[in-house]
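Just so it is clear, none of the values below were taken in a lab; they were calculated from the coordinates. In this text, all values refer to a predicted model and were calculated from it rather than measured experimentally. Cβ atoms are built from the backbone, for glycine too; each structure is taken alone.
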Structure 1
Amino acid sequence: MKNFVQPGDVLDYTPTAAVEGGTPVALGKRVGVVVNSLAANQLGAVRVSGVAVLPKVAADVLGQGDLVYLTAEGLITKTATSNTPAGYAAYPAAADAATVSVQLNG
């Protein structure tokens, strides 16, 4: 196919501030996870599909398949208001869990 560009599970990304590898970031109305640590204005990669273990809001109880969102603080939450769609909980996460496995929106 002559108009094919790339598979699309990893995209180029240039942060405005330094960001550590594994950090979830908002890409407009979607979320990706930085593959390797990047300095400010350094071109790198962000994964936009697949399952990633991400930090979550401590009080949230998430069931498998629940829609999840990224807060401005970089945490996964079940609260949609003022947050960026991230995907859904790939597995349940209890209130005391520090992380949740997220199937990214892609």
Structure 2
Amino acid sequence: MKYMIMMFGGLGASLEGRSPEWVKGLHELMMTMDAELKDTGEIVASHKLMDPERATTVRFQSGAPVPTDGPFAEIKESLAGYWILDVSEERALEIASRVVAYTEYPMEVRRIMEG
């Protein structure tokens, strides 16, 4: 099965108040996780995203799509990056839990529809 694990937070305003040591630890954790997932062959794709302040959101307003600055102005957390993995659900949850235990940011685990 393929699962997408999405990490929220960890960019921009979500790092305010975090110590340089914490940020370094987060970077090291993510690099370690990326390397492990590549070594095991479980990773299908992985990308980090730019800071949400550089995002554009297209909304349907007044009968037409309208691009606006910023991602999701009504929420505090935005998508920071993702992995697509070929693993069991148990393994996907184990991976997400490992990151959440450090960051305390939510991660969403979703099975990818196939066929």
Structure 3
Amino acid sequence: METETLGALAEPTRMRIVELLRNGPLTVGEITNKLQIRQPQASKHLKVLNEAKIVDVHPVANRRFYKLRPQPLQEMDTWLSTFRSLWENQFDQLDEYLTKLQNQSNREE
């Protein structure tokens, strides 16, 4: 996974843009309206997302449509999956511990 992906997504406005684009392509104007930000600000964030290869831009006449690229998000999911077994193991251990405590408490009553 590219660390550039995480860096780009670490900024809250860019994360909100990615969340908006999850529902399909949008123009800069649509993004600015939905997020209540100015066009230069949106364009700056979209440039970062484009450079990080998180979004693609498709010009149509005088409008630019931005859409998510699945590959960087899939790579991030693959990277995160290496940690899921660790988390699940810790949750299983916690569940076993809580069950043990509950059983001890029930025996004492």
When percent of Cα pairs over 21 Å apart is computed for each of 1, 2, 3, the largest belongs to = 3
Using the calculated result 3.9 for distance in nm of label points 7 Å out along Cα→Cβ at positions 21 and 93, pick out the matching structure from 1, 2, 3.
-> 3
Which structure, out of 1, 2, 3, was helix-only ellipticity at 222 nm (-39500 (n - 2.57) for each DSSP H run of 4 or more, over all residues; to 500) calculated from, if the result is -23000?
-> 3
